[in-house]
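Here, each number is a calculation from the coordinates, and none is a lab measurement. Computed from a predicted model, the values in this text were never measured in an experiment. Cβ atoms are built from the backbone, for glycine too; each structure is taken alone.
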Structure 1
Amino acid sequence: MRSLAVFLPNWIGDVVMATPAIRAIRVAWPDARLIAFGRCYVAEVLNGNPWFDQFQRLPTGWLSLLRNLRTHRKRFDVGLLFPNSLRSALTGKLLGCRQLIGYDRGDRGWLLSQRLYHERGRGGRFRPIPIIFSYARLVERLGATVRSWHLELFTTPEDEAAADSAWQRFGIARGEPVVLLHPGGAFGRAKHWPIPYFAWLARNFVDRDDHHVVVLCGPSECDHAREIVREANRSRVHSLAEVSPTIGLSKACVRRSMLLVTTDSGPRHFAAAFDIPCVTLFGPTYMEWTRTFHRKEISLQQVVPCGPCQRPECPLDHRCMIDLRPEYVYAVARPILKREIVHAA
């Protein structure tokens, strides 16, 4: 195979979970031309990777997309579709991919050269199987073999310089233990853990453990991060809202942290990629979909009669997250932190 167009997932966490499959492609065809296609923020997640020869950003609007494809139309031996959307399959056809490999979803089966199918259970619902396995099946159909489930990311010198600058602004010396908190989740508000709970955690990591706490956030999550800092009311609690938050900066912060406490969101997968201990707070979503197989991750989920519901907005009282008390999360997280500090020493 001489050329391959790889259409990447649209969610940050899904992109990270695709890295074992992407790595397998490059190992199988070291001399092939691999061009990645995806949203602009996806490029930032994968910055510094050794797998792709080029990254082509795809605009969100159809008119912009068509103009973009007219400019960059090339012939590819194969187009590999990680997203399940009709849009990705149409884009592959317009790009001139001779073959398209993907899952038969979104009424796009007629466009695919090779179709794969997700397993279904009772009532025709899709079985909650780790996305990592689904991605592996895609590249295995192509002829590659996924030999490791290890998620893998990289930081650039610019990412590390931005983290150095943030640490200096926060008064954190290089090597000091830092706990990260992340309250976001692009899926919807149902994934969010209450802000007062995060603030309680932050105070206790400062008062009882004498650590700095940094709240991660994206541009749309800055208000939440500022609220946590304000409610925590401790000089050692900071947030990336004080600087200019980027995905690259978040990756570099995770890479140098001692522990991450997060909702089921993108930074959780950064922790797996950089082998950082992580406590993940699950609410309305099935753990199985996004299992990372990270040996240093502990996943917590409150059992409730209405969940997991897979809804982005809770129609009831958000009990799956409210009943997951901060005292319990702290009791789980603190021994991990102590163990890591002893190990580092």
Structure 2
Amino acid sequence: MSRIVAAMSGGVDSSVAAALLAQEATQDEIIGVWMRTHGDMPEGLELSRSCCSPDAADDARRVAQILDIPFFILNVEKEFGARVIDAFVDSYLEGSTPNPCQACNQYIKFDELLRRGLAAYGADAVATGHYARIEQRDGRWRLMRAADADKDQTYFLWVLDQQQLSRTRFPLGDLTKPEVRAMAERLTLPTAHKPESQEICFVPLGDYRTLLEERRGYAGEPGPIVDADGTTVGTHTGYAHYTVGQRHGLGVALGEAVYVREVQPATNTVVIGRRAEIAQRTFTVDDARFTAGDPPSDRFDVSIRIRHRAPDVPAEITMIGRDRFVVETAEPVWAPAPGQGAVMYDGDECLGGGRIVRASG
């Protein structure tokens, strides 16, 4: 008998994923695990939509009881704080735009949970409610887009390697969101009509500036907003309060829409530009990872995505060593932001990705 740890966030997706495993299990034992990622949030704050709230833990526990599977709470506060929250804050202080969901997948769900699940619970695999598919073909494991293109989450999963993919299950990969909702209703799961969380779980009010001050003492210091020629056109409240591509909150009136083009921590400067100046065809990516372990070659063609909801764009990849590459897209892409993921696809297969570090113009 094999044993599978089902990561249960207290939402409808992970609930149905666990239910599918429990229904289909003939020789498998399913264990529900909810991860405590951080402590209490500000008093009086409504956290019912957060995957990390006490209410979410209660919902996950109730679903596990209905499914008649064991349920445990795994405390990963220390790891989450260091690898996700602190990294999130430090990214802004470095002038980058973080992607905490990718970090959570890389260091928590498919590292801490997988390692500790295998060790503490004697598990053989971990299952989550992500919309993605895994195929084994030609001697290797492949990360594939989900059947529901609108819900596909492979953009957040490019960090997975062969060992992790071999130990991971995505029960929702062939389902659409409406089908998942309908299944939850048929099973009378308490999460069937639960709304999806739209915020970063540890920034429930959507204002990360408070976190910068709490975690790093950064309150912001006014500095210049300059145009492409270096002319000062305004004053900002602190460079880390701005991200590449941002339009609102600049307080600059130049007769046309302008956007953040670059954030310069060393000089406390925010550079702005017009829309045509923000779109780029060439940018550099580091921290490269490939699901197969190695890139297909030193130079190869892919389609690439630089935001979760952005369209794929044809591009040529040129490797620089093992963990860095240059992307040249067939057409300009909007605001490649340092710190964000650049994820590569070959058709429906996610080949891997990396983090944008520089746009070249």
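Rank structures 1, 2 by mean count of other Cβ atoms within 10 Å over residues 78-85 and report only the one at the top, that is, the highest.
1
Can you tell which of 1, 2 yields 21.2 when Kirkwood radius over Cα pairs in Å is derived from it?
1
One of 1, 2 was used to compute helix-only ellipticity at 222 nm (-39500 (n - 2.57) for each DSSP H run of 4 or more, over all residues; to 500), and the answer was -11500. Which one was it?
Traced to structure 1.
Who wins on distance in nm of label points 7 Å out along Cα→Cβ at positions 94 and 326 among 1, 2, i.e. which is largest?
Result for distance in nm of label points 7 Å out along Cα→Cβ at positions 94 and 326 over 1, 2: largest is 1.
With distance in nm of label points 7 Å out along Cα→Cβ at positions 158 and 214 coming out at 1.8, pick the structure among 1, 2 it was computed from.
Structure of origin is 1.
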